[in-house]
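Alright, structures below, take your time with them.
Nothing in this text is a laboratory measurement; each read-out follows from the coordinates by a stated rule. Note that the structure is predicted; figures quoted are calculated from it, not measured. Cβ atoms are built from the backbone, for glycine too; each structure is taken alone.
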Structure P
Amino acid sequence: MSEQDTHRLIEERRAKLARLRERGQAFPNDFRRDALAGELHARYGGLDGEALEADPVRVRVAGRLMSKRVMGKVTFAHLQDMSGRIQLFVQRTALGEEAYRDFKGWDVGDIVGAEGTLFRTRTGELSVRVETLRLLVKSLRPLPEKFHGLTDTEQRYRQRYVDLLVNEVSRERFRIRSETVRFIRRFLDARGFLEVETPMLQVLPSGAAARPFVTHHNALDMDLYLRIAPELYLKRLVVGGFERVYEINRNFRNEGLSTQHNPEFTMLEFYQAYADYRDLMDLTETMLRELAEAVTGGTAVTYQGREIDFGRPFARMSVAEAVLAHNPGLDADALRDRARLAAHAEALGAEVKPSWGAGKLLVEIFERTVEDRLQDPTFITAYPTEVSPLARRSDTDPEVTDRFELFIAGREIANGFSELNDPEDQAERFRRQAAERAAGDDEAMPYDADYVRALEYGLPPTAGEGIGIDRLVMLLTDAPSIRDVILFPHMRPER
């Protein structure tokens with residue numbers, strides 16, 4: 001539909017609204033429905049026409065007109081509410097001459113209330129035989145055309161309200177997103193975890209390697225940061241005696257936009273005392289398997305044409321094993337040789353910095369050669385200590401940590417580890433991070449003296465994990481972009 005046609009239709013609808021105002025009938029709020037379309041189909045969908053005629057079911061439904069076919073004295077229309085659609089069968093003899101004439105002037109997109117009885121049409125469709133009909137809201141803008149829909153991707157994101165009206169796939173994605181969060185809460189609650197809330201505005205940006213958003217508190221005359229992660233606050237709570245805690249909330253990172261990244265995103269973080277990273281891998285595998293079955297009906301989902309089966313055991317391998325498997329030019333000796341790793345990383349296109357040690361280089365090579373190949377659920381373990389400032393060192397090799405990341409469909413879904421609870425080791429790692437920050441690395445963590453003080457009171461042996469809700473929902477709903485699973489993703493302002 002051209003912009004000129006749209007403008008003409010809007011003006012026609014404004015004229016109709018003006019007439020409604022003159023009659024004192026604009027935007028009433030006294031119609032109360034007693035049934036949803038989906039409920040009616042679920043409850044009465046199995047009854048034939050004779051049963052419905054023998055024992056009439058009176059209903060009051062309300063929703064948006066999504067289609068309308070006027071056939072002289074009879075009109076068929078479809079009403080859509082939050083649960084689905086149901087057909088309205090409207091007769092001039094039932095409504096009366098004046099009411100039927102008014103109804104014929106209503107538009108697709110208008111919000112209406114209808115009262116009548118259920119019956120089946122000749123084609124067998126469950127419908128409402130309308131006895132009274134009211135216009136509740138006059139829609140001024142036409143919906144996208146039926147066969148073309150809202151095809152402009154950017155417009156779908158900007159006008160999500162229209163996308164949800166006309167795109168059943170979008171509505172189902174966000175229903176699954178809601179059910180995913182509910183399931184995770186039930187799963188953790190049943191295992192004794194306590195849901196908590198920690199600060200969104202933080203004095204120090206910490207808990208992850210990322211660039212923060214900065215704001216200013218006028219009353220205190222100090223800069224604050226939108227949190228990049230709640231990790232250190234949650235571990236303070238474990239110190240305080242809440243031995244199993246979790247939070248589902250927003251994190252903010254002042255970084256680029258992509259199909260996998262949005263500056264505002266939703267994370268689950270949870271911490272369990274007297275557990276290690278292996279326990280959390282087992283817990284995560286169980287949770288995701290049960291989640292897939294709960295929200296999709298089975299353990300196998302299709303993502304971008306490829307089947308991902310959560311029912312099979314997840315693969316497990318170390319960073320070093322993964323790099324060696326996909327980089328035939330490297331051997332085990334090379335993994336501790338900074339010069340060889342640097343040369344290999346540069347050959348892959350990395351801009352190697354002098355401050356990078358062998359551990360950082362190893363992860364850089366992993367990200368460039370392995371990450372996108374991990375299609376089936378895979379736990380990658382034993383991350384270098386150099387890139388894991390909050391994770392516990394391995395008892396068998398102090399150069400690596402008891403840490404894992406979970407990859408599915410070539411992207412990171414979760415990050416977890418046995419927590420570093422040695423306050424002196426943590427203080428030293430903070431000092432190294434602070435030095436890197438002073439040298440210009442704006443993703444390095446600042447020194448957090450209060451967190452070190454908390455560790456000095458004693459953090460029990462603990463494991464913690466973060467799971468990206470948005471990316472998880474992408475997998476479960478076959479969404480190609482993170483923007484498809486965020487109701488209102490960040491966009492540049494309209495011009």
Structure Q
Amino acid sequence: MRELTAKSLKLNRDIAKMLPEAMEKDRLIKIGYGSGGDLKPRNGEFGVITHLPPKSRVLILGDLGECVGGMNRGGSLTVEGGCGSMLGAFQTSGRAVVERDVGDRAGFHMSGGSITIHGSAGSDTGAGMSGGALVVRGHVGGNVGAGMSGGVVIIMGSAGPTPGVGITGGKIVIAGSCPPPGHGASMRSISDSEIEDFSIHLEPLGLSVGDDALVLEAENKGKSENVAPRRWVSEGFENIGIFPSATDRLPEQFPVESGTRVMPVGKDEGGMFFQIPWLIRGDSGDSIMFPSRDSQPAIVGNNPQENDLLIVGKDSLSNAIENIAKCSGVVLDLADLPPLNDAEIEALVVSLTSSMNDSSLIFLRDGVERVEHLFRLVTELDLDGAIVHAGTPGGNRGASALPRIGLASRAMDFESQGRTIAIEMDTRPSSEDLIIAISAGCSLFVGPVSEDDELSSYISAINSGLKGWMRELGIERISMFSRRNLRAMDMDTAAISGLRLVGFERPLPMWLGN
């Protein structure tokens with residue numbers, strides 16, 4: 001773990017310990033100020049002072065990094081210094097004030113509360129806003145208010161190129177010089193009633209806008225041109241066969257181990273045990289109940305059980321803090337988040353994991369078309385593993401995902417580092433699906449459960465089938481499966497998977513170099 005990451009985690013945990021008493025006594029938490037009046041400014045911490053609850057108040061001295069004050073839920077934050085990108089990102093309520101300049105994407109996807117920046121801000125200020133008020137006393141970079149659907153952004157200085165691009169609602173007020181608006185935005189002069197309305201945000205700061213200020217609005221309010229394509233798997237593992245790599249079967253009474261344990265990287269304790277290598281995908285942990293639930297974890301968005309993983313996307317970032325301490329780990333869903341750079345992703349990871357213990361699991365999730373980027377992030381951020389959705393926008397064949405995952409894993413040396421790979425499909429698994437996933441180098445198969453499933457009996461049936469296959473193939477432990485146990489049942493599958501073609505018993509020549 002990098003030193004700055006450790007410092008950021010420690011700062012968050014220290015503040016969390018102080019918050020209950022400070023809120024009870026209505027006391028301001030001061031960071032960077034010594035007891036004797038000496039100053040100890042912070043420098044570069046990121047993903048800190050996030051998820052502030054109502055009635056909390058924090059004052060911090062220093063120049064901080066990315067995602068400071070993010071996911072604010074009603075607290076008050078004052079930064080006597082500057083910040084990096086994503087100040088107050090995904091804020092739902094509360095107040096944030098920064099005395100100096102901030103980076104790009106201040107107020108990114110905020111939906112309520114207020115943010116005041118007494119310096120200047122970078123590009124994409126207020127991008128994706130749906131509510132709240134954002135005031136910048138200085139200048140801003142390009143794309144201010146990009147894609148916003150509500151709220152108000154007030155810029156006392158000048159704006160960079162293409163302000164309001166993609167706006168569908170809300171208002172952008174620019175008191176300084178303003179270039180031509182971006183696509184989807186219209187520009188007009190401010191009205192007298194608007195000057196009065198906006199004074200609510202400006203008068204407490206000793207500011208006001210004149211009648212020469214400009215207002216940017218959506219040309220077609222409420223209309224969005226962005227409809228994301230559906231990610232899905234058009235074909236599963238139907239055309240992949242399972243073959244023995246040993247000559248001897250195991251006796252029927254011979255014990256075999258079909259369970260697996262997923263461990264945190266570099267740890268000998270903790271982790272999650274699976275009686276079969278299926279990570280159940282569901283909406284809520286309390287809706288997945290059966291007698292052996294404690295040995296069959298799930299990945300859910302709400303109400304996780306103690307042995308579950310909590311998946312966190314754009315809409316659940318703010319409320320994740322309520323569930324995150326109850327589960328065994330967290331999955332940050334990059335496929336559901338707006339595009340972020342590496343530093344911003346790490347800041348979100350820090351903000352989420354500050355409330356977890358050191359043995360908790362931390363995963364990233366994305367589609368197979370971005371698996372190389374996903375695995376690089378997992379390695380560089382020193383996380384425990386990745387969940388790869390085998391589908392792509394427009395549809396993808398499951399067999400074609402296997403070589404891409406395998407090559408990316410080998411390039412990042414996942415196996416020797418002890419990192420976990422899970423492949424996600426759109427349907428519940430069979431025992432054959434689990435064997436194929438494990439043989440291809442994955443530790444887990446992620447799939448949903450059907451509404452009419454009686455889970456206990458279904459899992460028992462899969463487990464029996466799994467053990468039957470293991471005895472037939474002469475395999476004692478599930479970790480002993482390898483690609484040598486797989487065969488492509490036709491030329492088409494061999495061409496897209498790189499597996500040995502049944503009968504030919506070798507990969508097609510195009511794959512021999514890999």
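By the measure distance in nm of label points 7 Å out along Cα→Cβ at positions 122 and 466, tell me the structure among P, Q with the highest figure.
Result for distance in nm of label points 7 Å out along Cα→Cβ at positions 122 and 466 over P, Q: largest is P.
Suppose mean count of other Cβ atoms within 10 Å over residues 26-33 works out to 11.6; of P, Q, which structure was it derived from?
The structure behind it is P.
Have a look at P, Q and say which one yields 1, 6, 12, 14, 15, 14, 11, 9, 6, 4, 3, 1, 1, 1, 0, 0, 0, 0 for P(r) over Cα pairs in 5 Å bins from 0, in percent, for residues 210-377 alone, as calculated.
Here the read-out was taken from Q.
Check the numbers for FRET efficiency 1/(1 + (r/R0)^6) of positions 90 and 298 (r between Cβ atoms, R0 = 35 Å, to 0.05) across P, Q and tell me which is largest.
Greatest value across P, Q: structure Q.
When mean projected area of the Cα convex hull in nm² is compared over structures P, Q, which one is greatest?
P
State the single structure among P, Q that was used to calculate Rg and Dmax of the Cα atoms in Å, for residues 306-433 alone, giving 15.1, 47.
It must be structure P, since only it matches.
For structures P, Q, calculate mean count of other Cβ atoms within 10 Å over residues 42-49 and state which one comes out highest.
Largest calculated value belongs to Q.
When helix-only ellipticity at 222 nm (-39500 (n - 2.57) for each DSSP H run of 4 or more, over all residues; to 500) is calculated, the result is -10500; to which of the structures P, Q does this value belong?
This figure was derived from P.
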